[in-house]
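Below you'll find a set of structures to go through.
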Structure P
């Protein structure tokens, strides 16, 4: 039994350590699903009640809610070493954020939702280890395409624009890679992102930031 374990370890940690070759290039198509959340300084429930209904007793203080986030796009990797690749790409992202003022004496909760749509460009690296696993990170620039905002309380609904700035931030990846064929590679990974303040102030929030955690799958072909 000991001999078998030694042989297995030798196989894992010698010739089969890396699934890729220096200079390999991959182009990927993929998508991701997860959650997005906004970070900001909200006005108090009393202020929100006074603003919307003329009474400070309508709502409790705001509670942050997670929203469904998704992305779709294309990317690429270039292997500087057998286990180190530069990465880049371009993705269409939907990253909504939502805050709720729970009702106190009001008949319904007060909900504030901003539906961010971005064209995002990440740039960074992936470090591959134990052949099948990866960790990495980098920076991204996201061009804001829309930031439609809805304020809703029962039958009352008001829509507008947040007029936010483009987002810039950092991301961290952790996942696995499966080289399915000689030219095909499947990567499955989680990506955590957080950015800068994209809006200084609206009627209910100041210093709005957007963060997300998505689980992604991408299939790549070497060329």
Structure Q
């Protein structure tokens, strides 16, 4: 049995993704967020809770053993979904040493949820991994926000604002500890990151709808 969320509009081709949820706590955090995922995906949420058999801990997988130590630290203890066309959403806890809270490989997605996550953070994290799944030519990479000319995806005052605040972590490095400016950046850091990510992901999703993320598009 599935709970459906259709988030596709216009003439786009909807991509179906079956969502598996670890437990009721995770479901309580994400159920109000799934409808805010931008086009073009149809999310079918399984009502079966728990970790599916096709989810493995990265450390037990062959590719993990071939990684350099610095890369192993990124995926250490991280659940990896191996079933294409599905997403596993789980509680991210202190028992996971790695930092890869979202993963996508071959159309199989896994997304962690922290107790401190805002609704917008959850939506953006899910959207980020889904976009990885439709990026078939490297032109729709959601990791590249800070490397894409903002004039391609922002207009007017937004361009100057992004150039000033698009990388809050860089601002934190610039302002001295104890300064009012550093405190303000720290307070609004997550809001700024989520605000710009949402706009960037909307730009990438629009590219997908126009076919600009397809393997044959050059």
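Brief remarks follow.
- Structure (P, Q) behind the derived value -11000 of helix-only ellipticity at 222 nm (-39500 (n - 2.57) for each DSSP H run of 4 or more, over all residues; to 500): Q
- Given 4.7 for distance in nm of label points 7 Å out along Cα→Cβ at positions 57 and 145, calculated: source structure among P, Q: P
- For the set P, Q, ranking by FRET efficiency 1/(1 + (r/R0)^6) of positions 177 and 209 (r between Cβ atoms, R0 = 35 Å, to 0.05) places P highest.
- Comparison across structures P, Q (criterion: mean projected area of the Cα convex hull in nm², for residues 105-192 alone) gives the highest value for P.
- Among P, Q, structure where distance in nm of label points 7 Å out along Cα→Cβ at positions 25 and 169 as derived comes to 3.1: P
- Among candidates P, Q, the computation of Rg and Dmax of the Cα atoms in Å that gave 22.7, 79 used structure P.
- For relative contact order in percent (Cα under 8 Å, 6 or more apart), the highest value in the series P, Q is held by structure P.
Read-outs throughout are calculated quantities, based only on the coordinates presented, and are distinct from any laboratory measurement. Please read all numbers here as calculations on a predicted model, not as lab measurements. Cβ atoms are built from the backbone, for glycine too; each structure is taken alone.
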